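Structures follow.
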Structure P
Amino acid sequence: MEFFKPGINYDFMGRARTWLTVSAIVCTLSIAAMVVYPRPNWGTDFSGGTEMQITFKKRVSPDAIRSALASKGHRGAEIVPVAGKRSSYIIRIQEVSPISQAKSKAAERRLKSDLREAGLFGYRLSPGGDKLALQFSNDAAPDDIARVLRSAGLEPREVKPFGKPEEHRFEVYLAGIGEELIRGLKVKLGAATVPDDADRVEWVGPKAGAQLRDAGIKALLYAIGLMGLYIAFRFDLRFAPGAIIALFHDVLVALAVLVLSQREITLTTVAAILTITGYSINDTIVVYDRIRENFTRMRERDLSKMINVSINETLGRTVNTVLTTQLSVVAIFIFTQGTVQDFALALFIGFLTGAYSSIFIASPITVWFDRHVFRRQQA
């Protein structure tokens, strides 16, 4: 199927200033959406929180689950049905531990006062709130430790000596956030509906989430920088700025769509953005390759005209590539849910902007740098 007949000659470069202005406005609005309003909806991977999957014994609606969690103080919970599994849901909440900092401090004070002779001097609660590490100056009985913790409002399941006997160290296993959620759901929805255990429970602490977010941003910047170096070495230094700016444009627009639709930004989003950069740079390289070929076989030395000819020659390939890839992406978007659907949405937007930017951003910026930077340096 041919969308464009051989020999077409659209004047892309003649309207370059208009398209660059439109692109600059879109990028500015995209940055505003991410920085000012509505700002990114960071997922559990980046903001920290708990994600658990539960398969209920009976059919239950997401609204009923959300209401049951809200009654236990977990407001704003996200409930996502699991595709292909009846009555199975992924539940995401912002809390990581069922034990607040105030409650933990109160338990530490109670241990020090009630077991004064044992001399507690080491106390560390795990980020998930399911394990407590204790160390005493003198020996302490596990039953006494469990009794004091219960009086402080904690739920010790087991108290085990840890390390050498003379170190007087103990590990206390507590009810985690998953058990606390299951218990709360049983109270509201009934034991006949809620299972005894979750299929899986995963949590990410706020500090770890921030580290993952920073690592994702660094990975994206490194990828764009290395692609720019590759373009500079493979073609010419004047081609690199256009490719890099086009990549930033594609990333900003794809992220802005996710932010405006308040989709969660997760590690899956980072994977989608990296995929978009790879697709976009490939599309740009196709145009750049044709420009280099035309330089060797055509007498025309005006870069703007050369680029316009090259874009027209590769236009059919660009459109066909976008259409075939988008068919797969649209199918994924329609028949999936959750993070996979978000992944497909990011790819859909990114593939469109990747084709657009290789024509209306990378190429005109290459001409601008050739005229205003490289020729001036040569003069």
Structure Q
Amino acid sequence: MKYKVLHLLSQRPSLTGSGITLDSLVRYGQENGWQQCVVVGIPKGESEISVGNLAAGEIKPLFFETPELSFPVPGMSDVMPYASTVFSQMSDAQIKTYLSAWQKHIAQIISDFKPDIIHSHHIWLMSSLLKDIAPNIPVLNQCHATGIRQMELNPHLKDRVIFGCARNEGFQVLREDHAAQLVHLLNLSYEQVHIIPPGYHENIFHSKNIKSKEKRKLLYAGKFSIAKGLPCLLDTFELLLKRQPELELHVAGSGTGEEAEGIRQRMIAMSPSVILHGQVDQNRLADLMRQCSVFILPSFYEGIPLVLVEALACGCRVVTTMLPGVATELAPFFPGFMELVPLPKMITIDTPEQSGTKKFGGKKKHCNLLTLTIKLETIKEPF
């Protein structure tokens, strides 16, 4: 049977974990003969939209920064690698306009494409509309953990999301505790929730033909944000440089807004020890991973970060925070390759205690810098 699958992502594709997942799903569908259509949110004037190898006519964007939708595309994280709108800062009128635009856009595409199934990313606002638009088409709703986070950050939108998303037939999560959260939050049966850990592109992320790695090269990849723990990593790296001045910290990623710009300026000031690569594609990221000996992700909140799986596949040792999914689903299977740093006391789901005492992190120690320093020093011993 040739399935007709409609994929929905309310933000820009290819630039975040959910966008990479969408790309992978579409490629899998193409290999298996699915007929597919993709809906994404992008800024007006975006010239190149790429998802898998779909033709331009198979990608149906909703445009933002237009007279109808005058604001940038809202992101599932408050700091995105591109200009975006923060949900918690949107007015009631903007939320109403946002929901109305998605409802109208998706309804037209469903009428034209007539999908057999809808795969929607994120337990959030767009996914909450689908049963109003297409009550008889099965919906698989994928949780990337950020929807749960947004409900905590936007309690005024939580009831709307719960009511709408609970009507969807199936759900996909990364780990067991997320399944339990969704069952409780949406009043689901466990049979509705499927646990599928992250996968990666084996043809891109691999350790073939690596003769040796440079011990002095460390790598961070992700957004420029406090929630990702990047200021904490920079604090630690400054301590390491006093003992090992030959070290290099390579940084792949970007961010917008005051917070990201403050972090960027701090890293520029740390040149040449900190090397900024900007936003990179998957092939370039894999090359960096194969060149660097240690990959670091000091994030305060994640699902199961796909980037850790990719780094391990490229032969990196990994230092990361003791995130629930990482501690239970990844670390036990990679003894000797992963070192976990305890999380600090948190005041919100992704904000460490006293993080506001100095903007952009500065010298304030949000996590155990001594622990992180020791982990980074000892993990290089096998090399």
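Have a look at P, Q and say which one yields 21.7 for Kirkwood radius over Cα pairs in Å, as calculated. It would help to have the intermediate numbers written out before the result.
Working: P: 24.9; Q: 21.7.
Clearly, the read-out refers to Q.
Looking across P, Q, the calculation of helix-only ellipticity at 222 nm (-39500 (n - 2.57) for each DSSP H run of 4 or more, over all residues; to 500) that yields -19500 traces back to P.
Using relative contact order in percent (Cα under 8 Å, 6 or more apart), single out the structure from P, Q with the greatest value.
Working: P: 23; Q: 13.
Max of relative contact order in percent (Cα under 8 Å, 6 or more apart): P.
Only the coordinates and a few stated rules stand behind these numbers; no lab work does. Here the structure is a predicted model, which is why all the values come from computation and not from measurement.
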